[in-house]
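I've put the structures underneath this note.
The numbers here are math on the coordinates, done by the rules we state, and not lab data. Every value quoted in this text rests on a predicted model; they were computed, and no experiment measured them. Cβ atoms are built from the backbone, for glycine too; each structure is taken alone.
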Structure I
């Protein structure tokens, strides 16, 4: 399988894994839902997990890959406030946890770029 075909499937796998984790261990995700959002943190946890599973499915299928990849890039931007909240909440934790929380912040940039690259590569096949 060419690398350009593996990339969307790897991204789909990442999203599917994290999406499933939202349902398997929701309390871990509830804790990082920004308080300013309406509704309960659990509702947002389940909604974002379902969105990640839907995006994963869209990325896995060539016919929906471009649209799903663009939506994935937007999703990664949209969840950034949760990562900021996590970093702020964890700033007094032990160094390894604090490093993980702050390390997630710049990780969003390559994830957005990866999703945009998948969209760009899918352009000719849509």
Structure II
């Protein structure tokens, strides 16, 4: 019998006007220390983005999200943070910050299949 794996996840949010603290969910980051698992996925709907009436540039936001992805994946072009171990990368990605891209506080859970749980959470919280 497959045992449950403990994980943490955080929702990636876009905050068009930081001072107003309004946001919408655009991605998910999940991490399991024991499994050395980290996964990031995002989806920023161009039509929804246009409705924000923000001065933000869509392509700039996509580039920042791709940086999140590179850091999570440990890619060499992700900079020095990407070279850290999985737990440190997750903590850096989910650190509290005042920026247009933020994450929720991490939430814990247990799962027998991390990828399946990730997909379920992504569909429920982001799409």
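Upon calculation of mean count of other Cβ atoms within 10 Å over residues 67-74 from the atomic coordinates, which of the structures I, II produces 20.8? Intermediate results must be reported in sequence, preceding the final value.
Details: I: 20.8; II: 18.2.
Only one of I, II returns 20.8 for mean count of other Cβ atoms within 10 Å over residues 67-74, namely I.
Given a value of 1.01 for Rg/Rh (Cα atoms, Kirkwood Rh), calculated from one of I, II, which structure does it belong to? Label of the originating structure: I.
One of I, II was used to compute relative contact order in percent (Cα under 8 Å, 6 or more apart), and the result was 29. Which label is that? Display every interim value, and only then the final one.
Numbers: I: 29; II: 35.
Source structure for this number: I.
Assuming -26000 is helix-only ellipticity at 222 nm (-39500 (n - 2.57) for each DSSP H run of 4 or more, over all residues; to 500) as calculated from a single structure, say which of I, II it is.
Going through each structure in turn, the value belongs to I.
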